[in-house]
Structure 1
């Protein structure tokens, strides 16, 4: 599975579970951490966990397992590390506090609107 195919599956999985403000940022030219960050937030701790679980489930159906999964005790920030793609699933307030997109502002924001449902794209 290519990075593009994985990104599409990740974004569609997050969108299907009503993830908010999904962002994909190409960071491969800036760091050796990964090629892409996907950032999303949920509306509650349960929603945040559900978003991460859905991505893990959908990728595992394709035989892709995370290198690591890390979460704080309240599920306000869950990180799924797939090597080339790292997914940051935040609780809304936690995302606003850390402002991860601002830290990686030099990265290339990917256009993902075509992958989102109209309802979540407005």
Structure 2
């Protein structure tokens, strides 16, 4: 269980960088040329990959690939919603709740009967 926790923590940190790399430029660099936004995003994404690659390597020893992917998606939504509301000032809608419920269904099916022990 320790390796799963380390994997989840690294993926959470990775997702923070990923979310800023993918969407932060829309707020901070929207008035700049897209190539500059792409370069800044690539620089941020480097830190994402420096966390994401070890997370997946650590997690792969105890989780199946599908389980890693679903874990990633749940973490992505868990990071994206606060980012969207707090940083990007987007309106929180029920669609986020429905998306979260769909992901809970995905968690159920991918981990059903295969919880790492």
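Values quoted throughout were computed directly from the atomic coordinates according to the rules given, and no laboratory measurement underlies them. In this text the structure is predicted, and so the values were computed from the model without any measurement. Cβ atoms are built from the backbone, for glycine too; each structure is taken alone.
Identify the structure, out of 1, 2, from whose coordinates mean count of other Cβ atoms within 10 Å over residues 33-40 was calculated to give 20.5. Label of the source structure: 1.
Which one of 1, 2 has helix-only ellipticity at 222 nm (-39500 (n - 2.57) for each DSSP H run of 4 or more, over all residues; to 500), as calculated from the coordinates, equal to -10500?
Source structure: 1.
Given a value of 34 for relative contact order in percent (Cα under 8 Å, 6 or more apart), calculated from one of 1, 2, which structure does it belong to? Going through each structure in turn, the value belongs to 2. Out of 1, 2, which structure matches -0.21, -1.03, -1.16 when log10 I(q)/I(0) by the Debye sum over Cα atoms at q = 0.09, 0.19, 0.20 Å⁻¹ is calculated? The structure behind it is 1.
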